[in-house]
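Next up: the structures, one after another.
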Structure 1
Amino acid sequence: MNDYVLSVLLGIVEGLTEFLPVSSTAHLRISEVLLQVPLSSGYWKMYSIVIQLGAILVLPIYFRHHIAKLFSTFPEGERKDCDYLTHPLSLVIIAFVVTAIPSFLLTKVIGKNLESLYVMGAALLIGGIVMWIIDAMKAPWEKAGPGAPGSPIHTWKMDDVHGGQAIWIGACQILSAVFPGTSRSMSTIAGGQLAGMSRAAALEFSFFLSIPTMTVATLYTLLKSLTGKDENPIGVHEITSHQWVILGIGFVVSFIVAYGAVAWFMGYVRKRGFAPFAMYRIVLGIAVLAWAAGMIGH
């Protein structure tokens, strides 16, 4: 396949799946096999990191006004009821730290699971079932709205998240690091809903948490690749002009598609919930497990 077309396809896959609760890792792994791209090789592994950076760049741009408001009201908050530990920005960092330390210590386990289609298929399947159940349980209360008597949802805006919820969501995010296919978005959104957050609040907190989480993880992986500390390192001087163009195409396509996906996803979820994504995960998980077992695709 032409490298330019390949770069566009992979950029689309990354952009579409990075922030939807369907696991971009699993989709890139599947694309690697179907499109016969050696994403584990030095250059293509770096390529996958670069297009992920393109998707990450969407969030600070899309949420720039909310981010500016959070910084301008730090640490007392918009309602003057926060401090250095309870401000939403602080809670995002707390959730990030809760995720980062165990994930770093479990690097070897994560590396092994990245190669397992069984792990990815099971994570997609189980995650889809969990997401469907949780969203179905909360759906009536979402329709009832704030103030409904007996509602288990008591956090309707990201700015109202408290410390316990932040720590819990950070802990849930570890699952997505250890078990590829779980999806960082799925684990944090479902975790947030379980902790009493509305779909919108859980989704927005998930997006904000992904900014430090994905930036640090991606830059760390890129640094290892470029400094020769990775299994398949590649130096900047080794990249040809043609390869730089391929990187640029993937980066731009990933950014554009991810921006559209985030904008659409924010509006869609508020109205319809996560059930369609859960169903998709279940079907894909079963297909991946069948593929890994040699029942299809061989």
Structure 2
Amino acid sequence: MIKIAMIGLDTSHCISFPKLMQAPDCPEPDKVPGLRVTTCLRFLTPFTNTETLDKRQQQLEAWGVKVTTRLDEALEGCDAILLEINDGAYHLEYFKKVAALGKPVFIDKPLATTLEDGRAIIALMRKHKTRVWSGSGLPFCPEVVDISARMPQPRYGHVFGVLNKAPDGDGLIWYGVHVFETLQKIMGPGARTARATENANGIVTVIDYGNGRQGLIENLNNCKYYGGCAQGDTAAVPFVIKESSNKRPCVIEIRKFFEGGPAPVEMATTFEGLSMMVAARQSITTGQTVKVPQLAG
């Protein structure tokens, strides 16, 4: 049994992930055995309030999780760490506190809210040789995995999904990460430029991959679904992600990673996803096509 310290309590994943690991009422086919959240560090962020934290703490305690406001207590006896902080602006601050512990770390989406913070997290990861994986769970949903298997090198990729307004910071980076990383799963790495526009319906981003390959991302207001289409020279394969399928595959990947397996997404690719979103926001501001920065080294 891998004992997990969960850092943060401001995201719904703080409930949905432990539920799949250890909730007595979780249906047996949905359970992901071998993992157990034993402790959780609680603190406020702009993404939540005390009442919500109290409710989540009560639920976690019913599942045997010790909730504390002290970092040393939260980390005591753990084998791995879940950085479950909805507000990506806090990710660097708390990763600094755990990077040197020699424990594998999953940083829930997004990696960070700025390229500077993203580079700093990666520098710490490299300095301490910390095993880190960060990302959205949507690329591991069976519908997306199936698309990748059926069309491994599409010429065009189209994805759409939710654009939520962030309580603090940029909603495109906070929630747009789901759709951007889904496009990455379909198209692979290698984004060159981003060109984005914003209107009352949301944000549309065009990603150029060179050699005639292109990605189209629609982050939509008042949208409840995720999906898209991959197109090759002779076929087009559409998909829609089922709501019920988007948590368990991520927890399974977390288990594989905590058990010692490689990160399912290389950090250079994760950083490129953040760069795509930052470039899209810059393009909206300037009205220009913006180069997608890549991770050096």
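Just so you know, all these numbers are worked out from the coordinates, no wet-lab data involved. Predicted, not measured: the structure shown is a model, and the values here were computed from it. Cβ atoms are built from the backbone, for glycine too; each structure is taken alone.
A few notes on this one:
- For 11.8 (mean count of other Cβ atoms within 10 Å over residues 147-154, calculated) the corresponding structure among 1, 2: 1
- Which entry (1, 2) yields the derived value 3.3 for distance in nm of label points 7 Å out along Cα→Cβ at positions 51 and 275: 1
- Mean count of other Cβ atoms within 10 Å over residues 83-90 - highest-scoring structure of 1, 2: 2
- Which entry (1, 2) yields the derived value 18.2, 55 for Rg and Dmax of the Cα atoms in Å, for residues 11-90 alone: 1
- Structures 1, 2 were compared on relative contact order in percent (Cα under 8 Å, 6 or more apart), and the highest value belongs to 1.
- Structure (1, 2) behind the derived value -11000 of helix-only ellipticity at 222 nm (-39500 (n - 2.57) for each DSSP H run of 4 or more, over all residues; to 500): 2
- Origin of the derived value 50, 41, 33 (Cα extents along the principal axes in Å, for residues 19-186 alone; candidates 1, 2): 2
- Answer label among 1, 2 for the case where FRET efficiency 1/(1 + (r/R0)^6) of positions 27 and 43 (r between Cβ atoms, R0 = 30 Å, to 0.05), calculated from the coordinates, equals 0.90: 1
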